[in-house]
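Okay, got some structures for you below.
The numbers here are math on the coordinates, done by the rules we state, and not lab data. Values in this document were obtained by computation on a predicted structure and should not be read as measured data. Cβ atoms are built from the backbone, for glycine too; each structure is taken alone.
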Structure P
Amino acid sequence: MIISPSEALDMIVADSKKVIAEEAIGLKASLVIAAPVDTGHFKAGWQIKKINDLHFQIYNPVEYSSILWAGVRFVNGKKYGSEQWALGGSPMLEKTDLSITRRLNNIKH
């Protein structure tokens, strides 16, 4: 079947939107699974909001989420963060970024 350049572009855009949505949903699920648990408040706090077809906001409104996200660190001899999530959330974000890049680069029509 021969398709026009316009149809091919539409298919690429549709596939790109699908990849972004799947990766955003997957990242949110991974964050919930990996979240450290003391009270369970942080784990239950993860939320996702669709801004548009290519933009999603994943966030955790729990007041101490930025501390946990940063991973374990010491400030003036005092430890902040969680041993359960010593590296914080950045490695998961980097892994998702690589996955999105790989998947988008493989879209062909």
Structure Q
Amino acid sequence: MEFNTDNIQKALPGANIEDWSSTTATHDKLTRAGCIEVADYIDYIALVGKLANDCAAGSAGEPVVFLVKNGLSKSGFSFDMADESEAVMSVEFSGHYDPDTPTEEPWAILIPKP
């Protein structure tokens, strides 16, 4: 995930963003009161990969998409940092059942046809 205010807010459900500074806004300030709203759930989170070149004819190199529905960050986020390298933000999301469709599991996998 890219390190930006919107992604950090997604990693911290219920977080609020406001301008920070006593005069001119120089930063975004994120705070959280611990209340998670329906709007904090993410409709779809997708992990996209490509099929290996030795797969069935016609599908090699095509994308495979793993979807998590009604996603919510489970545990905030962490950073992996190394000297002379970019920081990598790690977030673990869980899917949640939709009360309107309780028999539909909160995930899907899209596999290309051969």
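If you line up P, Q by relative contact order in percent (Cα under 8 Å, 6 or more apart), the top spot, with the largest value, goes to P. To which of P, Q does the computed value -16000 (helix-only ellipticity at 222 nm (-39500 (n - 2.57) for each DSSP H run of 4 or more, over all residues; to 500)) belong? This value belongs to structure P.
Mean count of other Cβ atoms within 10 Å over residues 34-41 computed as 13.2: which structure among P, Q?
Here the read-out was taken from P.
Once distance in nm of label points 7 Å out along Cα→Cβ at positions 2 and 74 is computed for every structure in P, Q, the highest value turns out to be that of P. In this comparison of P, Q, the computed figure 8.6 for mean count of other Cβ atoms within 10 Å over residues 18-25 is attributed to Q.
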